[in-house]
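Chemist: Structures for review follow.
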Structure 1
Amino acid sequence: MSEKATLTISSKNYSSWSLRGWLLCKMAGLDFAEVPVDPDDPEQRLELLLLSPSVRVPRLSHDGVEVWDTLAIANYLNETFPDAGLLPTERVKRSHCRSISGEIHSGFYNLRSALPMNIKAQHEHFKIFSGARPDVQRIKEIWSECLSVYGGPFLFGKPTMADAMYAPVCTRFRTYAVELEPELDAYCDTIFAWKPMAEWIKGALAEEDEIIELEVEF
């Protein structure tokens, strides 16, 4: 009998990449155990403070395979559990899903820096510095196109890897009171009401440890 799968994750309150990997595993229907990184582990701080692109968190161990990097985890789970629906079945739709998932994976650095994920926090008035505004606008364009073309309530109708990739952005937009058009605000409502997301948020709110550097507004 093979060992139970494990997913090594960082802070539920702060780590957007851990959230993505965790959601993907839940969507795949994988039975896995969470392995939290020690809060004092210097690699966790590097990951959360965006100082290292090579930290291996989240990291999935499954059936003798170790895979890290969120998009790699998404692709592995899609190959291993093809009936889970991580990607749409229709070719054009599937290519679109892959493209916007790759875009959030490799870009939007200014957004991540200016609006770090912090589920517990709530800022009623937060000035977004000019460098991050094009990132916010581009995400609005992506969401608007998907919701218009595929009809919602998720980006491609049903939950896909794209929703896992953009779920942390929903938390950022709520934390920093980013003004959204009604249909985009409704999409964030959909993500927050999504069962696995609600489970993650419950865990984030229960966390006690804080990383002071991530409380700084910049």
Structure 2
Amino acid sequence: MAPKSIQSASGSTMHAAKSIVLAVTGASGAIFARRTLQMLEADERVGKIHLVISGSGLKVLRDELRMDVARSAAIPGQLAERATRKTAYLLDSDVGAAIASGSYRVDGMLVIPCTTGCLAQVANGISSTLIERAADVCLKEGRKLILAIRDTPFSRVHLENMLKAQQAGADIFPIIPAYYHAPQTIDDLVTQFCCRVLAHLGLEQAAQFRWQGETAR
């Protein structure tokens, strides 16, 4: 996913800032959403973040991160654990939001964590919420869509829906932490996973551990 280019006043080529949709659904794993938002906010290549959280996602944020989700305006800052500069919070019921239209340009969408219910809706082209519609738009417009599925074990229905979504153009990226970088804390696990996900959005992170082979190690 190559970034758009613009011409500066001096004639040099610069990359336009990316616009990313970050969706959070009601699967366990709110810490992955939190770390992803923090990294997107800190990334100079990102100009705007459209944050959408499902109703069940808000409940998970409340239960797992002890967030107060009563005031919508405060949610981005609470989730990022810092003041946010780029994040616009959208209600999942707002199917008239800009990201619900293919004419509104975004560079990619990440659903993290993604429930198997959201997966099923996306895989079968059903879009009754903003998250589902925005994902459907990414598929029909040929834009990057990453579904970070968080559930286990997977039933045959889940597996078939993953295949259908992947065949439609989505990247299936289950939340499966890596261990080859010798993590010492849960945050180490979360950060490495989020680095890998963002790399698939064209946003490689300096914090990512990259395997160099046993000899190099």
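Please treat every number below as a calculation from the coordinates, not as lab data. The structure presented is a predicted model; accordingly, all values stated were derived computationally and were not measured. Cβ atoms are built from the backbone, for glycine too; each structure is taken alone.
Chemist: Among the shown structures 1, 2, from which was the value 92 of volume of the Cα convex hull per residue in Å³, for residues 92-195 alone calculated?
Modeler: 1
Chemist: helix-only ellipticity at 222 nm (-39500 (n - 2.57) for each DSSP H run of 4 or more, over all residues; to 500) was computed and gave -15500; which structure, 1, 2, did it come from?
Modeler: Matching structure: 1.
Chemist: Next question, about the same structure. Given a value of 2.9 for distance in nm of label points 7 Å out along Cα→Cβ at positions 76 and 204, calculated from one of 1, 2, which structure does it belong to? Intermediate results must be reported in sequence, preceding the final value.
Modeler: Values: 1: 2.4; 2: 2.9.
Label of the source structure: 2.
Chemist: Which one of 1, 2 has mean count of other Cβ atoms within 10 Å over residues 116-123, as calculated from the coordinates, equal to 22.2?
Modeler: The read-out comes from structure 2.
Chemist: Relative contact order in percent (Cα under 8 Å, 6 or more apart) computed as 19: which structure among 1, 2?
Modeler: Details: 1: 24; 2: 19.
Matching structure: 2.
Chemist: Of the structures labelled 1, 2, which one yields 2.1 when distance in nm of label points 7 Å out along Cα→Cβ at positions 124 and 180 is computed from its coordinates?
Modeler: 1
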